[in-house]
Structure P
């Protein structure tokens, strides 16, 4: 298992694991769904929507990995860095730093 001293070291690895454009799009769609479901959980005051957010985010991401990237999600070995990587990549797609 690779060891990373910081998120700064991890993020290039994370991006390499997300080189497939369809996979990145699925991650982005899943993240949008997570945000929408979080809002719904707050508005409805129903914590079950948080579970739906979890399934939405990971569901879209894992489809991207297993069917398009043909690799294992970084979440399995680096859960915290991977979670942060999802949101940094989301921001980078929104700002145009990474192609959608």
Structure Q
């Protein structure tokens, strides 16, 4: 995920700040995600009524609230075997 200058703008903002203030100031900025994009307003809109004390809190909130467009293959893990009966199990291929 690329914050596209949003991190620099958020760093320069005066804190504490509410979700609504940040959406008003930066809501139109677009975040480029693995499978599309979202605006800062869409992302922060999922966190209604929050008050942030620092830019770091806002950055963590943005990274935490992005949609599943930010992940590569949904349900995929290269670390764990797929559990039996999982709806994400790959099709068996015979060579």
| said: If distance in nm of label points 7 Å out along Cα→Cβ at positions 19 and 59 is calculated from each of P, Q, which structure is the one that comes out at 3.0? | reply: P
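Once Rg/Rh (Cα atoms, Kirkwood Rh) is calculated for every structure in P, Q, which label goes with the largest value?
When Rg/Rh (Cα atoms, Kirkwood Rh) is calculated for P, Q, structure Q comes out on top.
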| query | One of P, Q was used to calculate helix-only ellipticity at 222 nm (-39500 (n - 2.57) for each DSSP H run of 4 or more, over all residues; to 500), giving -22000; which? | reply | P
| task | Identify which of structures P, Q gives the largest calculated value of relative contact order in percent (Cα under 8 Å, 6 or more apart). | result | P
| Quick one: distance in nm of label points 7 Å out along Cα→Cβ at positions 27 and 43 came out at 2.8 when computed from one of P, Q, so which one is it? | P
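Read the figures in this text as sums done on the coordinates, not as results from a lab. Worth saying up front: this structure is predicted, and the values here are computed from it rather than measured. Cβ atoms are built from the backbone, for glycine too; each structure is taken alone.
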